[in-house]
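What follows is a group of structures, each given as structure tokens.
Bear in mind these aren't lab numbers, they're just calculated from the coordinates by the rules spelled out. What you are looking at is a predicted structure, and each value in this text was computed from that prediction instead of being measured. Cβ atoms are built from the backbone, for glycine too; each structure is taken alone.
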Structure I
Amino acid sequence: MALSQLNPIVGDLVGNEYLVQEAYAQALQAGCHVAVFPELTVTGYPPEDLLLKRQFVRHNKLAVDRIAAQTGSCVAAVGFVHEEGGKLYNAVALCREGGIFGIYCKQLLPNYAVFDEERYFEPGPQEVERGVAGVFTINGVTVGVSVCEDIWSAAGPVTAQAKAGAQVILNLNASPFHDGKHLEREEMLCDRAKENGVAIVYVNQVGAQDELVFDGSSVVVSANGMVKTRLASFESDFAIVDIDSDGNIHHGEVVPFEDDLDRVYRALVVGTRDYVRKNGFTDVAIGLSGGIDSSIVAAIAVDALGAEHVHGIAMPSRYSSQGSLDDAEKLATALNVDYRVISIEPSFTAYLEMLAPSFTGKDPDLTEENLQSRCRGMTLMALSNKFGWMVLTTGNKSELAVGYFTIYGDSAGGYAVIKDVFKTQVFALCRRINERSGKEIIPESVITKPPSAELRPDQRDDQSLPAYEDLDPILREYIDNDLTVPEIVKLGFNESVVQRIARLVDVNEYKRRQCAPGARVSTKAFGKDRRMPITNGYRADRA
């Protein structure tokens, strides 16, 4: 059995076909009986509204036909979109000796969190002419074939296949990462194997697609519920295992998991790398403020793309401290990235002079602060246009939640690296970077100084917001856990603070909706996960 953990690109039918054929040739040469690929390998996952284009669906079928035509004695289990009677199915083609000898259609369609499969697909039949759907005989062994969600239900297709005599279950997946998902997933797979007395071969996609990051971590579980093989996390991988008819595993390495903090960091690196490269960019630009958010984004970008592809730009104004400029330069030196200083003072002054007649009689306020941020956004976008660099934004989840950012200013860019990372997590990740490096990559002064946007004299974040140690727990309850203000107050939080934070989250929905996409690392990210209406009059304390 060959496990092919691939990193496809959504819509790149020819490129994905090549990935399959390359891995299949390796499996065939090794004498494998079966090669298993991820869910919707041919199209990449999720193909979303590409599926509404009938020509795309037809081209996907031509690609899987070409894959099948190249097969020999080894069975290739390949995910593709099957069309029948004008309906679409999330399917698996079983290919051998130049053709397709069987097709299984996914029965359980996820339609929660980031999943929207009922928009496109019909559920596959539970039974077919020869009996239970997805049961095939391969080299004298009865095999059950299923797709992702099918295996999560204890009373689902896998149980029916086992009762029908399946000795081994093949499960093709595109299971996206979030913090802790790997442990939840393996616990479920071990339970399913023990319940049914079958070995499970679980092959997951790896890489990133827009906001989603796929961690791979494909596994083979024995019939007694023990993980016998685990592939690498967050990278393409290939492994061969031997499974006997009793579900015993005779080969395979169990690659250990990193701890949770390191897994989040790797997810951010993969998300950044794939978004930049799959969209045709090579280099990125980052506004280096000397603060902790831009520092971690720069470190992630270097790990994702290489230092030679990262450009850090300090853009001081009259309120920028020398300490912050020094910290930005120290970081750039430690990371060995291109570093340049472009003062925004001329453009900021020009805006003040240009607007002075209209602002007569008005005291300086947030308007002038935001002007500085927008000068920086325009500067970065000018560099992006001139040199073809993608701008990485540096806002974290805490700031995005309460609207502590400038729309069309520091939110301007192509990808929001830490969009789903709370500020307290940012501090922990920066310390981990230094620990892992064995030296000071993120200057200690960046980690220890009070966070500030430096848009007015002596400004600090805690003048506008609660301390992040107090803010983030409230945001987790309100955003990630969907609790209302009264429910959060019952947990022991100060009522007036919770009310204020909840209102900030609610009124800034329109700003977040215009932000760049970013890697999803939690169970409730802004974007694909959390889809609140912008116009929203609901208040739990007034219901």
Structure II
Amino acid sequence: MEKKIALSMRGITKRFGSVVANHNVDLDVYEGEILSILGENGCGKTTLMNMISGIYFPDEGKIYKDNKEVVIRSPKDAFDLRIGMIHQHFKLVDLFTAAENIVLGIDEKGQHNLKAVNSRVSQIAEKYGFHIDPQKKIYDMSVSEKQTVEIIKVLYRGADILILDEPTAVLTPQEIDRLFTVLRRMKEDGKSIIIITHKLHEVLSVSDRVAILRKGEHIATVDTCDATESSLTEMMVGKKVTLDIDRSEPVNVQPRLEVKNLTCIDKEGLHVVKDVSFTANSGEILGIAGIAGSGQRELLEAIAGLQPIASGQIIFTNPKKNKPVTFFHKSMKRVKELAAKDAFHDKEGKPMRLKGMSNGQIKAQVEAGNVLFREDEIMNLRGKTPLEIRSLGVRLSFVPEDRLGMGLVGSMGITDNMMLRSYRKGHAGFVDRKKPRELAEDIIKELEVSTPGVNTPVRRLSGGNVQKVLVGREIAFAPKVLMAAYPVRGLDINSSYTIYNLLNKQKENGVAVIFVGEDLDVLLALCDRIMVINSGAVTGIVDARSATKEEIGLMMTQTDTAAKEAAQ
């Protein structure tokens, strides 16, 4: 039976000034199919979908719905054509119920009959397998429940073409499985579903066809059954790409950052971080998993000196350079004190065990130059501002979740954003621009940042390129501790693996890396240990080499009380 085309795009072109976002794109969407849209950052995926949903209007080309040419000038026009888009950042009113949000903006004479609305919402939920309470307030909902409200909102308006932008970005594995089950039921009901995603394994799992865009042009549309992760990536990038995270074994692991019973309370008196304790080791990547809004941002900001701390300690161990011991303490008491601190090391940097050695043997080792001395500097960072932390000599880098709000200044160019870490090094009122410019050029070259030049305001770059600039700058600081919150969010698959390899290199250089991620497959492949948090509390710390996605997914929804009971 021949498939019926639900939507067609012919010769679609969209320009923003001199930049061509989409060029002469032809695309078909069939009834009763799930179509994935893939492409690198800045290739025009979202722009193309925004033209279908009425946010942008094409400069050239035509759109056909049910074989009839249509004009979509606004989201209202799209809804009238039964097209709805579910954005990655939800557009909901927290104080309203699910039902109130669903009917918000629908024209109806007089007041809405909420009883009838609740009944209709329940019918839609039952038909497709959603789990939702129509009378529940948005602020009481989990991320997956909010996404459900957004999907039902467009279904309530009669949409038969649904566009989902990164729908699994903030869901647990169990929630992703439930979402895919719902999408398959919608497909069976004749709905056309378009998904924008960067997760290739999910594309292969749920979609029927995959459309690949490269530099604004439609390269190909292939059947998913004939595709592999490697073939899709090669079409996206235009060359062969190795999709392997080369996780090295930790070497010379030493405690670098120790968080003890950390608690943070927000302005409304709510505990956003609850009694959190963990250790980040040098030469290791510690992953942090959790549903979005579980306290990951506040935890990292507290360590970086950006979040007030109600109680707890943040202990940083600053290792001094090993140097040969040129003395011998006759007092064995002092020798034992230093040995207890692991202050004596051999030439390979491993702790020198003095237990069992006689005084003469110890003296002989010292005189032979086989004993190195190091007494670590221990500092408490609680209550310190970022400048005070830096003035202590603590090399701590932080890639925040909010790129332009906290990490970079959108109106400034790449060079000037590099200078945010070095402008105080100038002399007599002048700043040194040469080295920041060289650093900017290096980052553009090594991370393949797509930009007209080093002085282009970063807010004009795509989200993925902004992220590359931020990550590149923080790594260039040569940190002892590197904290990265969602460093590959919005990045295409090729750029993501570039970042993963950079983090692995930092680990091999002895850096303590703390990585907050949303893709559990990546966390399991990249990290050495994974700490799971829910509602600001730690629900478990597992070995990434032996843990499973299902195990972590359960901990992501588990309360700290339940976790403590399970551990007993």
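Taking 0.05 as the value of FRET efficiency 1/(1 + (r/R0)^6) of positions 4 and 284 (r between Cβ atoms, R0 = 30 Å, to 0.05) derived from one of the structures shown (I, II), identify that structure. Don't jump to the answer; show the numbers that get you there.
Details: I: 0.50; II: 0.05.
This value belongs to structure II.
When Cα Rg over 2.2 N^0.38 Å, for residues 28-307 alone is calculated for each of structures I, II, structure II comes out greatest. For mean count of other Cβ atoms within 10 Å over residues 292-299, the calculated result is 27.1, so let me know which of I, II that is. Structure of origin is I. The value 2.7 for distance in nm of label points 7 Å out along Cα→Cβ at positions 300 and 380 was derived from one model only; which of I, II is it? It traces back to II. Match the computed value 2.3 of distance in nm of label points 7 Å out along Cα→Cβ at positions 236 and 252 to one of the structures I, II, and report its label. This value belongs to structure I.
To test your reading of the models, identify which of I, II gives 50, 28, 22 for semi-axes √(5λ) of the Cα gyration tensor in Å when calculated. Can you show the working numbers first?
Details: I: 47, 25, 22; II: 50, 28, 22.
Here the read-out was taken from II.
Taking mean count of other Cβ atoms within 10 Å over residues 196-203 as the criterion, the largest value within structures I, II is that of I. Which one of I, II has relative contact order in percent (Cα under 8 Å, 6 or more apart), as calculated from the coordinates, equal to 11? For relative contact order in percent (Cα under 8 Å, 6 or more apart), the value 11 is produced by structure I.
Work out the source of 15.2 here, i.e. which of I, II gives that when mean count of other Cβ atoms within 10 Å over residues 60-67 is computed. Traced to structure II.
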